[in-house]
Structure I
Amino acid sequence: MDRIVIEGMVFSGKHGVTDAERARSQRFTVDIEVETDLARAARSDQIEDTIDYRRVRAIAKEVIQGEPAHLIETLAGRIARKALQVPRVRAVSVKVTKRPASMRPIDGAAVLMRRARR
């Protein structure tokens, strides 16, 4: 299966278990890998035959900047569900990373989730 990988998207959102985490925006990094068949796009060189990266990025941005969640697991799940609704996406892997102030010094705490169409 072919893959499109979008790495290092950074958005701000008010997510976390504690009130302090949800009081002000924090930085979240999102990496997404979508599985699809890219043979047609490789031949045609037309955007209509692939998955538009901008659409996938917009999903991640909407979720991170949207409704607050306690867990990054919830954020990854929301992104995965929405990405699977994009035509031609057969499966998606989502990694959401944050750097909780309460755990410093660490580079980040992350969740990696893979979901596929049934």
Structure II
Amino acid sequence: MWELTKSFRFDAAHTLERSVDAESSRRIHGHSYRAEVTLRGEPDPRTGMVMDFGLLERVLAEVRGSLDHHMLDDVPDLGPATMENLAAWIWRSLAPSTAGLVKVTVFRDSQEESVTYCGKP
């Protein structure tokens, strides 16, 4: 069994309702994010690849285009713009066209924080 991982970066703005740092979180602010997508599977005997990185890059570019330099509060079906919801949204966006998807991790670069979503059982 092999695992294949590819990352992409995006910058986005949002607001957030929180119990701590509430005032600054309610104002529009932005972050730099990195998303890491991991697939698991056996290489295709013909190609020798779990998934062609070029094909994965195309799928990720579509997802990135929906997030990069956008107001996350306005992204359909995202919900509150938390890292948890970002990871789940990316999963839902990729799952129909990405066989073997096992996890999506979203990193907030400035804070060295991350959240991983492994899909619904």
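Since every read-out is calculated from the coordinates, none of them should be taken as a lab result. As the structure is a computational prediction, the values presented were derived from the model and not from experiment. Cβ atoms are built from the backbone, for glycine too; each structure is taken alone.
Laid out as a table, the results:
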quantity	calculated
Top of I, II by mean count of other Cβ atoms within 10 Å over residues 54-61, largest first	I
Identity of the structure behind 2.2 (criterion: distance in nm of label points 7 Å out along Cα→Cβ at positions 14 and 38, calculated), options I, II	II
Read-out Rg and Dmax of the Cα atoms in Å, computed value 15.5, 56, structure in I, II	II
